[in-house]
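Derivation of every value follows stated rules applied to the coordinates shown; laboratory data play no part. Only a predicted model underlies this, so the values are computations on that prediction, with no experimental measurement involved. Cβ atoms are built from the backbone, for glycine too; each structure is taken alone.
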Structure 1
Amino acid sequence: MLTQILATLLPVFLIASCGALYGRYRSPDIKGINALNMELFVPMLVFAVLADQKAPLQEYAWLALAGSIVVLGSGLLLWPLARIAKINPKTFLPPMMFNNSGNMGIPVIVLAFGEAALPAAVVLFIVEMMLHFTVGLHMLNPHEPLRKLLKIPVVLASIAGLSLNLGGIALPGWLLESLNMLGGVCIPLMLFTLGVRMLDVDFSDWKLGLLGAIACPASGLLLAWPLVGLIDLPGLQLATLWVFAALPPAVLNYMVAEQYRQEPHRVASLVLIGNLGSLVVMPVTLGLIFSSSLL
């Protein structure tokens, strides 16, 4: 079991460490790299996985529902905590709800459970992204028009991929392979840029960051626990859901908070300290999964 955990997490942390080391001496243009990743490589991966007829998406409907419950339920579960701790809910709740299903979730799930788990990881990533750009933006600005969703490449790729899959339209093998190769670039690039971002950790608001590092995975796992008995998921999907529920806040939360001027420095502490906390949370979660009879 220890070998499985190390085999999963060591590549993740090694690639992120390379990003941190490179960023320490070179200061790369992370905004440009992230834009390229989110506008080209990630949409290619999403489209290729969804359009592949070998992954019938009807089998992932209950997983998508479970992922939605984890995301939305985390906000409801932690809202009283934000009020008690006198933290602005617009600052605290989005990072607790919208987790790092892209930069960390997809690589960890694929490394832990193999390529067979990639469709489940992508489905949960799409669920999180869709909710972030609808519910999340509405939380920060109730007047944000939903039509802006149609300008987001990941959303367009999701719609196109779903349409082909559900319509039974098969792409030529050479085209699908090309899309998979382009999409495959995004996974190590996500981890690399995450490592560069870790250099910006601000410990001046460490108490809030520590609270988030505990509350984010705790709320997700608390919500996933009853879903195990309520929703009959196959073992691989169930294992994927557990990892999804334990993920730290997404880096995107900081970018959105900066755009809407919603205390971005406090959100940065929640995001980056939360991702550091995953060094403890993720090995424990994987250990429990590998020691169970899920796989």
Structure 2
Amino acid sequence: MSLSMNAPSSTKPASGLTEAGEFLMTQRDFATIAATLMAEAGISLSGNKANLVYSRLAKRLRLRGLSNFADYCALIESPSGAGERQDMIAALTTNVTRFFREPHHFEHLKTKILPGLIARATQGQPVRMWSAACSSGQEPYSTALTLLSLMPGAAKHDIRILATDIDPNMLAMGAAGIYDASLLDAVPPALRGRWFSPLGDGRHQIASEARALVKFRKLNLIGNWPMRGKFDVIFCRNVVIYFENALQEKIWARITPLLAPGGVLYIGHSERVTGAAEAALRSDGITIYRPRATGGDLA
């Protein structure tokens, strides 16, 4: 594909770029990178992000042995550049996550949602949950730990947590379930003591019982979604804020039909459901939504 045809032709340094590094990044280069990120991941890159783009992608240029951003843009636009486009997306996307982030969501999950789901699971019914932008795994594992706190034998039942992300590097970290001790501060001591094992190098691995509940898969939220069934719990937090408004509405509209009757959607603290999905959902707390359809609620 060729995305730079509509980019500015100026060869001046990118607007707002203050770094005096070894690579020249022009306005055209920045526009090409921004257009590629939008086309590949749906992420809008504003003009004031030139320094961020430079600092994160300069490492890619060094690794590739390139001398300027024009050559880098030629690479990501070329037929052989598919792999580098994915590496570029991984470098530019923000992976801010932590265990039990926005703890009121997990309290709601524990007290309002899981009791009903556990009752169903013990009767042999399937339970499905989805972490839609799982990063390195702390969100789906927080969900798993919340479940295990109520049902230690959860992995023996038909309960699964789908964890998806666009970045394969983050998915690999999540699948390994190994974290520095400093990242476990937000995990309640009782859960930390029971479900994490020290590796002797300052890192801890989450227990196999938790790892068995979570399946990590690559998924681009603006691409095809292979899921066909419905989910009892969906976490889609702090990701659509990087999309333009129209795309945000499309994402919410795609998520809403995937909620099972009585299911729950958790979104980020800076987000709100907009567009057609807004009429299909009702608030059940701060940044918590349930389907408006009556009947079947688990709470």
Structure 3
Amino acid sequence: MKLGAIDIGSNAARMQISLVLYDGDKVSFKQVEYIRFPLQLGKDVFHSGVIGPQREANLTKFIHACKLLFELHEVDQFRLCATSAMREAENGPDIVKRIQEKLNMRIQVITGNQEAELVNNVVVRELDTATYVHIDVGGGSTELNVYVNQKKIAARSFKIGSVRLLEEPKKAARQWKSMKEWLEEELRGLSEPIYAVGTGGNISKIYEMAKLYQFTQQSVSGMVSRDDIATIHDFVMRHSVEDRINKLRLNPDRADVIVPAAEIYLYVMQCANADLIKVPEIGLIDGIIQGLYEKIKKLRV
């Protein structure tokens, strides 16, 4: 069985096709196709409140291309989810309707809590029995989850993200304060040390850069320190956006957002007193795939 997923984020859209593998009672997913495209819907929404005609046209083309790939791969079922930018766009419902009428592809605009839950379903498999703060930084929102002994005990979505910080930095003060107060309340009395686990394209790139430039001194595979993230942040900040693209070889849509994203990860880790962050190569799109499989499984019982 093949499953398809589309994640329409505030900075980029992603499409993934996964093959469901069975080994006795164990089920796993093998990625057979993956596409990421920088639609950057949040640049319109967080500035003007609507998605402009050109970005809508690009979104329609992207979904059409994904639909054709789903057909070529003979995907059995698929799901399309849109997050912060689409749910805040004044014309979001109209765009969803137009795309469904034109392509017969239904986009589900999910809430921040639904987004966090989908990511939670795949993140929890990466954790041990320690206390973790899961930080999922998107373009328009950041989802935080607290885990103890592999069980989620608290979750909240905040209107602060990498693209949003670029477009409306002055509006972030209240969110920073709320995030700090929430973390202090939810982590009070929990056993230390507290670790972080990070998802999102920016923390994956930061981890990759820490290894590439040999900034990290951590011997623990898959983890990077708060000090190393700060070093990467300062290193990137010293370069212009043009040099980040040409010299550091960052994608154009990553070159600007990686700095505010790093600031969110650093802030949460500081508030949580977490020195290390685990960086598994998973995200919302993996959660969509797994959620789709679980839904199909229930219907077949």
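When helix-only ellipticity at 222 nm (-39500 (n - 2.57) for each DSSP H run of 4 or more, over all residues; to 500) is computed across structures 1, 2, 3, the figure -14500 traces back to 3. Taking mean count of other Cβ atoms within 10 Å over residues 96-103 as the measure, the highest value among 1, 2, 3 is held by 1.
Figure out for me which of the structures 1, 2, 3 the number 19 belongs to, where relative contact order in percent (Cα under 8 Å, 6 or more apart) was derived from the coordinates. Show your work: numbers first, answer last.
Values: 1: 33; 2: 15; 3: 19.
Answer for the origin of the read-out: 3.
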